[in-house]
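A.B. asks: So, here's a batch of structures to check.
Each value in this text was obtained by applying a stated rule to the coordinates, not by laboratory testing. The structure presented is a predicted model; accordingly, all values stated were derived computationally and were not measured.
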Structure 1
Amino acid sequence: MPGRPWYQHTIYAPGLYTGYGVKTLPGIREAIEQGQWSTAEAQVLVVAAALQRAADRITMAGDMVERMR
């Protein structure tokens, strides 16, 4: 995540300037708020990849459940 490489969650995180206040899609949202359009575009790709990985795992789990029936 831009400005916080130690924080890996792309769906929600404490805001960079909000202390413990949570922001959803923080990499995208904070880049937009700061007018950093190329960073926002890059973060869209990062979040899209994370969501695709999650969707793939959910599909795999569903397939496993179906095979067990």
Structure 2
Amino acid sequence: MKKQAVTPEHDIAVTDIAKAEQAAKAGDRSQIAEHLKAAGQWALDIATKIGTSLTVEVLKRTLGLTQP
């Protein structure tokens, strides 16, 4: 994501993904969801392009695009 970030909004999304990763390592599910939601549609688009299916599914659910 860092290499594809071209706007300030993209940089913020990269930061939110990093924060979600930290929350996952700490086992803090609520913070994972909060940061993934904040990362938004661009993060979902990138995850889809690179084929990270688990991340895509989590982002879709967090953004309310699918039902759990």
Structure 3
Amino acid sequence: MSDNRVILTMKWGSLYSATYVNVLFNATPAKLAGQFRFVCMTDDPAGLVPEIEVFPIPEFGLPQIR
């Protein structure tokens, strides 16, 4: 099995809190054996556990949806 696996999630806005991402991170080892990276692209990293790699959401130039 490859040790180059990445779990990528995105969190933006206020509909779901960091708790949802943390639960997903903590549940992943029960379903995925071996090493993996857990990455979250977000506009607000507050509350994410330190083991999650955090990156800002890149600017795609898309219009805001209201």
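A.B. asks: If helix-only ellipticity at 222 nm (-39500 (n - 2.57) for each DSSP H run of 4 or more, over all residues; to 500) computes to -25000, which of 1, 2, 3 did it come from?
C.D. replies: That value comes from structure 2.
A.B. asks: Upon calculation of Cα extents along the principal axes in Å from the atomic coordinates, which of the structures 1, 2, 3 produces 50, 26, 18?
C.D. replies: 1
A.B. asks: Among 1, 2, 3, considering only relative contact order in percent (Cα under 8 Å, 6 or more apart), which has the greatest calculated value?
C.D. replies: Answer by largest value of relative contact order in percent (Cα under 8 Å, 6 or more apart): 3.
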